[in-house]
Structure P
Amino acid sequence: MTLTLYIKPANCFACDKTKQKFTEAGIEFTTVDITTNEQALAYISEELGYSQAPVCLYERDGTEDHWSGLNPPKIAHVIALETGSDS
């Protein structure tokens with residue numbers, strides 16, 4: 001499993017809340033600052049088609065899922081998959 005969060009580190013409530021939820025659940029993730037990494041910004045905007053941070057890219061068992069913005073149902077789904085719980 002890999003979880004990558006493409007974030008804006010300053011003044012991004014959705015980014016902070018997403019990181020908080022995964023941290024509280026004990027889910028490890030990598031962050032990529034899209035304000036300083038032009039290749040990452042191009043990837044999420046041009047290849048994935050997103051214009052809102054954070055962009056979460058979740059890969060597990062050869063499958064990939066991604067979304068943008070604060071998305072509690074998607075966050076809860078990843079946490080449930082990784083922890084084996086329904087909360």
Structure Q
Amino acid sequence: MEITKVDVYPREKEGSKLKAFVDFTIDDCLAIRGAKIIEGNTRLFVSMPGKLNKFGKEENVVFPTNRETREKFEDVILKEYEKVLKNKEN
């Protein structure tokens with residue numbers, strides 16, 4: 001399973017932990033829209049798309065079910081985010 005397309009939409013709101021929205025495609029056949037890049041306490045991480053449950057708490061709608069896949073997704077998505085930021089500076 002490979003991420004075959006990544007679209008990053010940076011957000012530039014001062015003081016916000018939300019750094020970007022992300023849409024990505026897996027194996028050219030499954031599109032995931034609405035992931036977010038968040039600035040955590042120690043690092044950036046990818047938050048998968050979510051919705052509010054019946055108790056008003058946000059829960060992921062789609063998500064990796066193991067650490068290896070989560071790390072693989074984060075690696076590809078965060079590299080693309082850094083590339084977009086770098087291109088924006090030039």
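All of the numbers you see were taken from the coordinates with simple rules; none came from a lab. Every value quoted in this text rests on a predicted model; they were computed, and no experiment measured them. Cβ atoms are built from the backbone, for glycine too; each structure is taken alone.
Which of P, Q yields 17.6 for mean count of other Cβ atoms within 10 Å over residues 48-55, as computed? Here the read-out was taken from P. A value of 1.03 for Cα Rg over 2.2 N^0.38 Å, calculated from one of P, Q, originates in structure P.
Comparing relative contact order in percent (Cα under 8 Å, 6 or more apart) across structures P, Q, the highest figure comes from P.
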